[in-house]
Structure I
Amino acid sequence: MAARSGPPRLREIAERLGVSETAVSFAVNGRPGISEATRKRILESIEESGWTPNYAARALFEARSSTVGFVVARTAEAVGSESFFLQLMTGLQSVLGASGYGLLFQVAASIEDELKVYRGWRAQQRVDGVVLVDLRADDPRPAELARLGLPAVLAGGPDPLGLVPSVSIDDAGAIDVVVDHLRARGHRRIGYVTGDPGMLHVGRRVEAFRRRAGEQDGVTEAVVSTDFSTGAAARATRRLWQEPEPPTAVIYENEVIAVAGVGELRALGLSIPQDVAVVCLEDSLIGTAMRPQLTALHRDTGRFGQDVARSLLVVLDDGAAPDSQERTPELVVRASTDADAGVGALSTDL
């Protein structure tokens, strides 16, 4: 018979050392009731097996997989092209790895497919908990995760139903900073090319944008939604310039649709920032490689991922992690809204 891989089981350790299963339990959990010599012998045997006592305790007695799941219900192309997810996963893994956890990542075609993944993971005991993203209106995932008994933390929130604790971002504060920046530079007509309006964080940003624009005397706003694809971003940009009074500034939801939007602006014969200013709500190397460089909201997404992972670890340790909120992202002003900020303006002749 082939040797079984994985951590030693309680009974195996007990049989190997000629002690009771209770004695092994007392040793790995630090409980009294056995001699120090026996405790030392048991812990040394576990260490020789390549498992730390804490990890062994989880594997032996709590049936944990020491793995956290992360599913994103978007196209593989969308996930691969947006730097946010790579930075988020890097932050997650840096904390999870230090605590003995792995990260299992999967792309799903739809929310229903994402739910199927969770059900399969739970049935197979593949993961101990999950990171949830892109919450929608009337989203079935929090309730289903609660039904499955699968712990979760929402990256971005909060959850309106309060079923899943979250680490959220100050979306309203971020939008205020952007609108105030454009208003201070004399812009009165501002367009906003958003992502999927069914996502709650997009909805919060749109609501904040309309509120802040309405608070500014003489400012008019226009919102066009996309599915985060480059084709939709280009069409949305052209649609803004079909208005009787096109905007003099445009805000883009992320760097992917910002690149597509800038390409469309160039095709329309517009110069940046002379004819139209551009702001991106996600900062990235893509934005700094463009000419002109994009003014963008900068946040430490890796640190955000670390905060999400720490919150999930609290939940997994049978704690009740409270909702928490990140600081308002910093607006990094570059040449796409201020030609004097650094890299020069984009000419339609380039």
Structure II
Amino acid sequence: MQALMLKQHGNVDQFELQDIPMPEIKRGYVLIKVAATSVNQVDIKIRNGLPISPALPGPIGCDAAGTITKIGEGVTGFEVGDAVYGCVAGVKGMGGALAEYVLADAQLIAKKPVNLSMREAAAMPLVAITAWEAIERAHVKKGEAVLVHGGMGGVGHIAAQLAVQRGARVFVTVSRHRDDALLRSFGIDGIIDAGKESVEDYVEKYTEGRGFDVVIDTVGGENLDRSLQAAGLNGRVSAIAARSTHDLSPMHAKALTLNVIFMLIPMLHDKNREQHGEILARIARLVEAGGLKPIVDQTEFTLQTAPQAHSHLESGQAHGKVVISVSSDANL
């Protein structure tokens, strides 16, 4: 099979398309013919040397949507020919999804939403699981004021929709790319221009100065300080990027709860992997019911041009998730 091999950590010049042996099926796993995969920020970090990488040289890439071609012993609930999706690879101890086939732990996958194409489905697993955990651990409730930083981002646009599904009043910050009509169609109550409006201004405007019940921070860095500032008394903050140093005085002053989300833990430590499959099955039901929709960047990439997909995401010009079509089934 063909795979886009990362020869060593570094820039996109380290990618090379090669023929490699097909993965061998094993107990508890399925072999997936990859129709499409997507590029996540963590994929770029792994390419650059984040120490959770698969063995190199080898393919990277976490998300995949495709068709099951082989099933290992002990796997139940799936059949050859099933269209599935999942965050199944791309980290230490696993292969990568930038290949024509990927070996996947059956606990990490679910059947693809019937109303999404393979491309759309491939855009969802990592960001949808991350968003689900951020909303779940923040215990978002009906009627609460929820702020999502990065509402047009990969995790942010899913988290915002999940909060709407829980009956919350949802507000999002946006920066370079925004599509107000699309966000309004998701049921978003307020759209905040992060470059123009101060935290004090939008806290006053949308919460009468009380602060938000829940803040979902998908940006990280100094934005986590803004998240702590925007939260109200006894508020809950979920952060997906917390590898930074912060003054926690605002947390003490307002008795805040901080949840750090790192959805790759089950994959890296082989712990509670079945939760990912369960979350994706619930996500699929939401999608099929019309309550959740991925935003997919319209630029087309193939396995041959996948290095350019990495560059496109890094450029900051992507509008939604960057997806790579691996086979002719990508648009099915």
message = Going by Kirkwood radius over Cα pairs in Å, which of structures I, II comes out largest?
response = I
inquiry  = Once distance in nm of label points 7 Å out along Cα→Cβ at positions 87 and 199 is calculated for all of I, II, which comes out largest?
reply    = II
message = With relative contact order in percent (Cα under 8 Å, 6 or more apart) coming out at 16, pick the structure among I, II it was computed from.
response = I
query = Which one of I, II has helix-only ellipticity at 222 nm (-39500 (n - 2.57) for each DSSP H run of 4 or more, over all residues; to 500), as calculated from the coordinates, equal to -13500?
reply = I
ask   = Who wins on mean count of other Cβ atoms within 10 Å over residues 71-78 among I, II, i.e. which is largest?
value = I
note = For distance in nm of label points 7 Å out along Cα→Cβ at positions 95 and 135, structure among I, II ranking highest is II
Given 17.5, 51 for Rg and Dmax of the Cα atoms in Å, for residues 231-302 alone, calculated: source structure among I, II = II
query = Which structure, out of I, II, was distance in nm of label points 7 Å out along Cα→Cβ at positions 23 and 263 calculated from, if the result is 7.0?
reply = I
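Coordinate-derived values only; no laboratory data. Since the model is a prediction, treat every value here as computed from it, not as a measurement. Cβ atoms are built from the backbone, for glycine too; each structure is taken alone.
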